[in-house]
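Structures for review follow.
Read-outs: derived from the displayed coordinates by stated rules, not from any lab. Owing to the predicted nature of the structure, the values given are computational and were not obtained by experimental measurement. Cβ atoms are built from the backbone, for glycine too; each structure is taken alone.
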Structure I
Amino acid sequence: MDRWENQIDSAKTPRAWVVGRNGLLGKSLEFRLAKSTKIWIPDAKANWADQQAAENWVEQNCAAFFREVGDNDWVIAWCAGRSVVGSTRDQINNETSLLEVFFKQVQRSAPKKPRGKVFFASSAGGIYAGSTDSLITESSAPKPISDYGRGKINHESIFRAHSQKLGIDCYIGRIANLYGPGQDISKPQGLISQLCRSTILKRPLNIYVPLQTSRNYIFVDDAAGIIADLIQGGESYVEKIIAAPQNATISTLIRTHFEVFKKKPLISLGVSSLTNKQPQRLNFKSQIMTELDDRQFRSLASGFKATMKMGLKT
């Protein structure tokens with residue numbers, strides 16, 4: 001069975017595996033990486049809801065990937081993860097265990113000579129949630145206010161420590177609010193996708209923060225393009241904020257929704273246990289490898305249309 005998705009192949013073509021390839025970011029990043037690497041695909045999907053099964057899957061497929069890498073350079077992009085802002089500490093610890101299993105297998109299986117690279121999809125919102133900086137950059141001190149954010153910091157440290165120990169390149173993308181077609185709306189996140197779902201199903205959407213709450217929303221293809229270029233750069237370690245050029249308030253999203261679809265979304269305002277975990281404004285601006293941000297970003301209106309047109313994952 002051919003476990004390589006695309007036909008790009010030469011003695012110097014890097015091999016790539018996107019963990020979480022069926023998710024919102026993973027799917028788009030894999031498409032981008034396929035232009036310059038040969039994509040490896042596992043035989044079966046992971047069952048992330050079953051911890052032991054997920055650990056076994058990671059261990060077995062990591063070993064299988066390296067058996068087929070040979071003498072080629074390689075890339076593994078970790079875009080998996082089920083935790084959200086309201087996740088419990090146990091749920092986040094499960095993801096920590098997965099990463100430890102992953103790196104143990106990398107240490108056992110990775111070839112010594114070819115150049116290796118790993119990428120970790122982290123969360124800008126989770127890590128800087130408590131920041132009071134008017135403009136948050138890579139020089140801003142991390143200030144998580146939830147177990148989710150603290151978990152992301154810990155997971156980043158796992159990638160840093162193990163990649164340094166193994167002598168492989170490491171890239172960490174602290175990503176703003178990601179949205180786009182195919183987002184898993186079974187998880188309580190993705191406001192733009194949830195607005196689209198509310199319209200499709202004609203069901204009210206509960207919003208638990210003020211309408212002037214401001215966030216950075218980046219379309220998945222824009223984020224994937226930046227990440228792919230980051231991975232293919234020549235640096236050995238990069239920690240970069242990945243965000244759109246400007247923020248948008250919830251009021252702006254509602255207005256954009258109306259302008260695009262000519263109907264008001266069904267909104268219900270309220271308060272929940274997550275309300276106090278949501279700062280009113282987080283403004284992001286990367287100061288690292290800024291040439292990667294010099295591109296045409298998709299507008300909110302265009303992003304809404306694409307998300308609605310191509311569908312949502314229920």
Structure II
Amino acid sequence: MPTHLTGALAFLVLAAIAPVLPAWLVSLATISLANALVVLGLIVMWRAGLVSFGQALYYAAGAYAVALLSRSTGITDGFLMVIVGAAAATVVAFVTGFLLARYREIFFAMLSLALSMILYGVLVKSETLGSTDGFNVAPATFLGYAPHGRALGLALFWLVLGVCALAALAIGAYFRSVAGALALPIRDNEIRVEFLGISVNRLIHVKLAIAGALGGAGGALAALAISHVDPEMAYWTTSGGFVFVTILAGAGSVAAAFVGSFVFQLVRSIAVDLLPATWQMILGAVLLLTILFLPDGLGSVLAWPGRKRPERPS
């Protein structure tokens with residue numbers, strides 16, 4: 001069965017069984033899928049050999065965009081808020097891309113981290129943005145309908161599923177395009193790509209914008225799911241969590257981003273419940289085992305037999 005049909009079937013099954021799942025599992029899946037969009041953006045850059053430690057910049061930009069939209073205008077439509085969050089983060093990524101696209105390796109990683117921490121400092125010092133406490137986000141509505149309680153949780157879950165399905169189709173098509181296929185040549189020897197008359201900086205700028213849009217959409221959905229935003233969304237530990245999931249998922253497939261994000265959230269929830277004082281040790285052990293036994297991440301397991309997997313970034 002073609003990969004896209006398998007993915008579509010998986011999303012349809014999740015949408016169908018959601019009403020009978022426990023509320024805590026639906027909530028966990030909603031957050032994990034929202035974060036998976038950020039991880040999917042990291043994979044777009046990962047294939048080109050770029051590792052960003054500041055993806056929380058776009059995650060927070062999308063989250064705060066929807067929070068400010070609902071607080072200042074009263075608009076709470078979930079579909080519109082996701083679009084606004086993605087658009088706001090895309091603008092931020094496009095602007096910062098003029099600087100980031102010129103750097104590689106550790107310089108790219110540290111500069112992306114610095115930009116994220118600048119936003120964190122602005123959010124912490126700004127009283128109008130809630131300072132360290134942040135502020136609440138109004139419950140989402142859907143075409144004028146305002147669900148409450150479990151109905152709201154299910155509506156948000158279905159919204160996240162829909163956005164993730166569209167993102168998976170779009171990124172899958174992008175990976176099959178010429179621009180997407182040039183990621184590995186850029187990583188291996190970008191000078192040869194330049195000799196073909198192709199601007200590597202421009203291609204990387206586009207990848208940054210795509211990753212920013214995905215990060216903003218994920219942040220917007222997360223803000224709607226938890227009904228709150230705060231500066232921690234832009235902090236370096238948030239970016240580190242996304243990098244953790246990217247290593248866990250690998251760049252082998254689009255589906256790996258969603259599976260890896262859900263596994264991470266599930267393991268972390270269980271670890272916090274069982275060992276609240278040392279749950280980080282469990283996450284560290286999971287990461288270590290993944291690197292040792294699945295160096296290409298979960299994507300290597302999800303890849304079909306006989307299919308050549310993308311090499312992992314050096």
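If you line up I, II by FRET efficiency 1/(1 + (r/R0)^6) of positions 129 and 281 (r between Cβ atoms, R0 = 41 Å, to 0.05), the top spot, with the largest value, goes to I. Can you spot which of I, II the value 17.9 was calculated from, given it is mean count of other Cβ atoms within 10 Å over residues 81-88? Comparing all candidates, it corresponds to I.
Out of I, II, which structure matches 19 when relative contact order in percent (Cα under 8 Å, 6 or more apart) is calculated?
Working: I: 19; II: 33.
This figure was derived from I.
Given a computed value of -24000 for helix-only ellipticity at 222 nm (-39500 (n - 2.57) for each DSSP H run of 4 or more, over all residues; to 500), which structure among I, II does it belong to? So the calculation was done on II. To test your reading of the models, identify which of I, II gives 11.1 for mean count of other Cβ atoms within 10 Å over residues 17-24 when calculated. The read-out comes from structure II. Of structures I, II, the largest value of distance in nm of label points 7 Å out along Cα→Cβ at positions 105 and 289 belongs to II. When mean count of other Cβ atoms within 10 Å over residues 25-32 is computed for each of I, II, the one that comes out at 22.9 is I.
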